[in-house]
Structure I
Amino acid sequence: MARRLLIVIDGPAGAGKSTVARILARKLGYRYLDTGATYRVVALKAREEGIRAGMTMELQRLCVRIEIEFEDTEEGQRVYSDGRDVTEAIRTPEISIMASRISQERVVREAMADLQRKLGGPGVVAEGRDMGMVVFPQADVKFYLDATPQERGTRRYKELLARGISATLSQVIEETIKRDEEDQNRKVAPLQVAQDAIYIDSTEMNAEKVAERMLTEIENRW
């Protein structure tokens with residue numbers, strides 16, 4: 001494939017977007033952009049500074065001064081906030097919930113969308129929740145990756161246990177359903193399936209199979 005494409009993957013929490021995007025980027029020799037991490041960094045910083053959802057001016061000032069960087073390493077992608085490695089700190093259940101809430105703030109959404117556009121472009125696989133509709137409506141290829149709430153909650157539960165974070169399966173599934181409701185019903189950039197997106201249900205598929213399916217779709221179009 002001579003031309004380098006901008007590929008986006010949208011979908012709800014726990015659908016496997018991050019894992020699949022990393023695999024797809026590696027197979028294509030592209031860069032991987034985890035846009036959800038940008039909201040998580042803002043959420044972590046806001047929590048540390050006592051800023052809550054609804055504190056619009058404080059969130060706006062925070063977004064203006066915060067520095068977010070990504071680094072690709074042999075062990076995976078690292079995320080930095082003002083020079084501090086926050087890769088693990090932004091993945092806790094508390095930060096996930098707070099990130100979902102503050103991402104509903106227009107000032108946060110607009111600031112992070114601007115940052116994501118600077119980081120994106122040809123030769124990038126970007127994943128998130130409003131890539132194809134808001135951030136990169138001009139993307140060459142759009143995917144919407146989904147799975148049942150039960151399957152997504154189970155995946156998240158196993159991920160938390162693997163990282164030594166205590167949780168119950170029922171609690172994680174409940175949080176997954178709640179997160180879906182918040183993402184789908186927020187006033188700013190709600191989670192939607194773009195009309196030109198390729199829909200893939202990953203409930204019965206592992207990440208490698210999903211990536212292979214995406215590669216086939218890309219090859220058929222390009």
Structure II
Amino acid sequence: MHKQNPARLGAPTLAVIAMLFLTACGQAAPPMSPLPYADDFSNPQSGWQTLSDVSAEVKYDNGRLRFTIQQENLTQWSVAGRQFADGDFQVDAQATSGPTDNGFGVIFRFQDRKNFYHFEISSDGYWRAGIVKDGAWENWGDWAAHPAIQTGSAINRIRVIMKGDQFVFMVNDQQIAQRQDTSFASGDIGLFALTLIDAPGTDVAFDNVSVTAVSGQ
């Protein structure tokens with residue numbers, strides 16, 4: 001069972017700092033990125049942000065984007081530097097080591113480090129989703145178990161279908177939940193991992209990220 005995680009955020013990446021600077025200077029919002037989009041992380045120059053310090057590391061590693069978080073109660077992410085509105089956002093995720101009491105998943109319609117949606121699972125079979133708005137982390141419910149989530153070091157396919165103000169959350173092609181929210185109409189996509197209180201050492205690798213057009217559009 002998961003302990004409550006206040007979700008203290010790691011240091012912003014350079015891309016986030018740049019985004020905040022452009023917003024402050026009144027620059028126009030970037031155009032939407034073309035679909036389909038895909039990245040298998042075989043090219044370390046494909047644009048995802050990396051990080052290395054004493055608390056966490058995010059790096060391209062043998063064709064995957066790997067997150068290692070050594071500090072407890074910490075959330076760290078990487079964004080793609082793209083812009084999407086509607087789309088079918090998917091990624092493979094695998095916890096390669098560390099505690100099963102962890103969290104990892106996707107962020108979407110990312111505006112800046114204080115405004116985005118999130119959807120994550122854990123290695124012990126739990127999930128949650130929510131929104132970060134004006135810096136306040138709001139979960140749309142506590143961690144909840146679901147049989148669609150493969151536990152341990154199994155690979156899970158995490159998926160969010162974004163269509164207008166409707167979101168469908170899926171794992172391994174099984175729908176877990178859906179939600180309606182009008183806060184953010186478009187934004188960047190990202191991947192993230194977290195540690196919980198008294199459980200440092202989350203080690204997660206992501207692969208085969210994609211955003212495709214929503215069926216019927």
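Derivation of every value follows stated rules applied to the coordinates shown; laboratory data play no part. Bear in mind that the values here come from a model prediction, so they are computed numbers and not experimental data. Cβ atoms are built from the backbone, for glycine too; each structure is taken alone.
The table below gives the values:
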read-out	value
If distance in nm of label points 7 Å out along Cα→Cβ at positions 76 and 172 is computed and equals 1.3, the structure in I, II	I
Value 15.9, 47, calculated as Rg and Dmax of the Cα atoms in Å, assigned to which of I, II	II
Which of I, II yields 34 [relative contact order in percent (Cα under 8 Å, 6 or more apart), calculated]	I
Top of I, II by distance in nm of label points 7 Å out along Cα→Cβ at positions 180 and 204, largest first	II
Structure from which -1500 was derived, helix-only ellipticity at 222 nm (-39500 (n - 2.57) for each DSSP H run of 4 or more, over all residues; to 500), options I, II	II
Top of I, II by distance in nm of label points 7 Å out along Cα→Cβ at positions 68 and 84, largest first	II
